[in-house]
1. If you work out relative contact order in percent (Cα under 8 Å, 6 or more apart) for 1, 2, which one comes out largest?
2. With FRET efficiency 1/(1 + (r/R0)^6) of positions 27 and 155 (r between Cβ atoms, R0 = 25 Å, to 0.05) derived from the coordinates and found to be 0.85, which of 1, 2 does the value describe?
3. Which of the displayed structures (1, 2) returns the greatest value of distance in nm of label points 7 Å out along Cα→Cβ at positions 91 and 195 on calculation?
4. The value 32 for percent of Cα pairs over 31 Å apart was derived from one model only; which of 1, 2 is it?
5. Identify the structure, out of 1, 2, from whose coordinates P(r) over Cα pairs in 10 Å bins from 0, in percent, for residues 67-186 alone was calculated to give 12, 37, 34, 16, 1.
Structure 1
């Protein structure tokens with residue numbers, strides 16, 4: 001499947017080591033159940049802004065819906081022999097627990113919590129930030145005007161990535177944060193504490209919301 005060559009690169013990469021400013025995390029799911037994580041992607045950002053990506057398939061122990069497979073290209077044959085959720089968390093936990101994590105919307109943290117609850121894994125005490133909130137503060141003009149989903153930011157900011165690949169979406173979220181820091185002249189943790197413009201939640205296309 002040539003269209004998924006980027007995914008192959010993430011899957012072949014070793015888990016990054018060392019200290020990072022932050023790590024962006026994205027998940028893809030097998031079906032409508034938030035606990036059905038079938039891929040986890042990381043984008044680890046060094047002090048100099050360099051990004052190291054990693055991704056792993058996860059056997060969700062659930063059926064794959066045709067809709068989700070069409071969206072992200074992952075099916076049962078791709079996760080055959082992949083680690084189960086608990087094993088994936090055990091592998092990634094030591095790295096993720098000591099860094100500030102960035103998700104694009106609240107879905108990824110919710111999916112991890114759902115996976116912990118479903119598979120009897122102790123809940124993880126990870127620090128989460130939201131790149132949607134960061135983007136809203138950096139580009140308030142998109143509120144009610146396309147919103148801050150990755151698909152719209154891709155068009156507006158000229159981002160290049162394969163949407164709905166966990167490694168690629170994590171990298172895109174990391175780049176959004178870096179661009180927001182450059183635009184606002186402050187680090188991401190300070191941006192998160194800036195007052196945001198009060199507005200209704202933007203309406204994203206369904207394909208932006210489904211992982």
Structure 2
């Protein structure tokens with residue numbers, strides 16, 4: 001069984017589980033709103049939001065109660081918690097729930113950054129399987145391939161924790177994955193203001209072969 005088949009089976013099982021469980025969305029901010037809209041669009045109706053922010057506890061968000069974690073546990077007994085926040089926040093909330101001896105399933109489920117408010121569908125994954133496999137196979141080393149597979153998994157399931165557990169705090173220039181040396185050719189195909197290019201110079205300390213930046217202007 002190749003990695004695409006395994007990922008499709010995992011995604012089918014995950015979203016199937018959501019259809020049969022009471023779903024609690026932990027995080028009522030923008031990412032929570034996006035995830036709620038997506039889930040409702042595929043026939044999954046979460047029962048409430050959970051949030052650590054005392055200012056929003058006791059309010060409603062898109063028709064759902066926003067509860068503290070303690071109140072949520074007193075209200076529901078069997079459920080699945082989806083961490084609908086960015087990955088850095090999900091790491092902290094997951095640790096909080098672990099320390100509270102949470103026994104129900106906890107998953108990160110957040111629409112990836114800088115994409116439309118959807119996950120990559122399993123049909124799309126299967127339709128483009130040959131292209132995904134070719135691209136993965138063209139990568140130079142096993143670490144790059146593992147990162148690529150975890151990135152696609154993130155886009156399909158919304159679970160970024162396995163991916164981000166492999167990198168340090170800088171998701172653009174990780175010193176383990178991308179050690180600085182004078183042979184890097186840095187290409188930014190969405191340069192915009194050049195802010196990422198500046199981060200690259202700070203990362204490499206001037207050690208590079210060349211830097212090329214491209215951006216698009218809408219007519």
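Read the figures in this text as sums done on the coordinates, not as results from a lab. Not measured: the values here are computed from a predicted model. Cβ atoms are built from the backbone, for glycine too; each structure is taken alone.
1. Answer by largest value of relative contact order in percent (Cα under 8 Å, 6 or more apart): 1.
2. Source structure for this number: 2.
3. Largest one: structure 1.
4. Of the options listed, only 2 reproduces it.
5. 1
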